[in-house]
Structure P
Amino acid sequence: MGHCRAPLRNESQTLDHPSMTSKVAPLHAKVLDAEARLFDSEPYYEPIGEEIALFEAAYASCLPVLLKGPTGCGKTRFVEHMAWRLKRPLITVSCHDDLTAADLVGRFLITSSETVWVDGPLARAVRLGAILYLDEVVEARKDTTVVIHPLADDRRILSMEKRGELLAAPPEFLLAMSYNPGYQSVLKELKQSTRQRFVAIDFRYPDADLERKIIETETGIDVATADQLIKLARMTRNLKGNGLDEGASTRLLVHAAKLIARGIAPRAACHGAIAEALSDDPEMLRAIDELASSLF
């Protein structure tokens, strides 16, 4: 396959696309807000493998990317980092049960004087040549995955049936989405017809040394405290499937470390940032608190 990506457009020109103007301000319906973000400074990210090279190669080849991994392991930060590296605007959509294909593609809305079309985040990202990131895509309704299929294969087109328009994606556009296989079920499973269109990158929690570096860099906490938080995380991760759906993520360790850095007692910080975030079960909360007490 030859190189797909064309030279990058000037960002100031890209973000001035007509679809991003506010000429439809007096809308009488809710429109899914999708901010196109440009990163002037580098979002902090520590690679755990070859994910940066894989993403860059997929982007250059116009291949969509699927990020697989547990909650809080850095998937969203990674996409932000890659948007900065590739100098592309990023549009993020947090998927949920009520998200429909029309929410993504766009819809006709009534203003005070006329009916106008308003692009959804998917159409907007295609027009901008942006990176579109669908976070936890299996949480969305099934019709949302169907609408992305033509964009996720060699056609790279978005069918806008209500407008009678086929929108061709420019080389700069990239579709990325994430999901957590740990929460996979019969009702929330990514179909093979969808996942086989994507280059998949597997994410996991970093090893102890890298996790310590992340916690220290993000919070400024001392090494000893970071090490104790990592030990607590390992203990909770061993409880996955035995009372916990997920163990403590790197994100939760950073939250706890930030509280400790602000003067909160370590046990209280671990209870609020880790235990309460992982479970509502009183017995499990006590168990996690006891683990924290054995370390702090």
Structure Q
Amino acid sequence: MTAPVRFPRFFVTAPSPCPYLAGKSERKVFTELRGDNADELNEALGRIGFRRSQTVAYRPSCLDCQACVSVRVVAGAFQPSGTQKRLLKRHSDLVATECRPWATAEQYELLQRYLSARHPGGGMTQMEEGDFADMVEHSPVSSYVIEYREPGVGSQPGRLVGACLTDFQGDGLSMIYSFYDPEAEARSGLGTYIILDHIRRSAERELPYVYLGYWVAGSDRMQYKVRFRPLERLTSAGWERIGDEEHDRLIAAAIVPRSGGLRVGLPGKDKLPAGYRLAV
């Protein structure tokens, strides 16, 4: 006689200011990931739009907005654009290593440089080394850190220029959080390259998807996600592939005219909740 599967209990956070859209508030529904079935639960929830933060799976549950849309790249059908092909060639010398989820001082220092340059004033800039270790190491599911290093000399590893905390799921790879060296001029486009590398890894494992988290229409720092095609989004009727014409429009809208030239939106971040409390 088998033991019954525990049905997860869900909770809702109190509303707080939205980090993506001015004047909006956000609210999240969440549940704890624990026990022998944590991997299966995380994967099932990921297919309906949840994201993981340490031992918690969450998704937006806002009262007056549905702007956050879960998106995933169809890895087996992906065809890189001309720009993406050039990025793959530019960074082809990088050495990528799948490491167990164990935080290092080197990773933390890289994260601090990244946050200071890309997200100054954001909540994660206050993250201490212990908080970073919690983010990486407190995982009840199959996860690892992929490190991206420049070629080393002899037996010495090369300089760390990028990293990504990644969950391994039965239907693909879920990119939890990535960061990279923002000051290496010869390494421009590292954020995009890390995604391209995950797409390659999924395709090689014959896994269908790479989960990119939430795309938010109207938030400049989330527009980079539409540059990967084919792309599927989660709707009330399930996952649907974005059509070619609409995808062309979304990519064009992601490049915003600005005085002095074009500004191409830089990779932004899903906000990783630092903690949860019940709404009262």
Candidates P, Q; Kirkwood radius over Cα pairs in Å computed = 19.7; producing structure is Q
From P, Q, which structure was helix-only ellipticity at 222 nm (-39500 (n - 2.57) for each DSSP H run of 4 or more, over all residues; to 500) = -10500 calculated on?
-> P
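Bear in mind these aren't lab numbers, they're just calculated from the coordinates by the rules spelled out. Computed from a prediction, not measured in an experiment: that's the story for all the values here.
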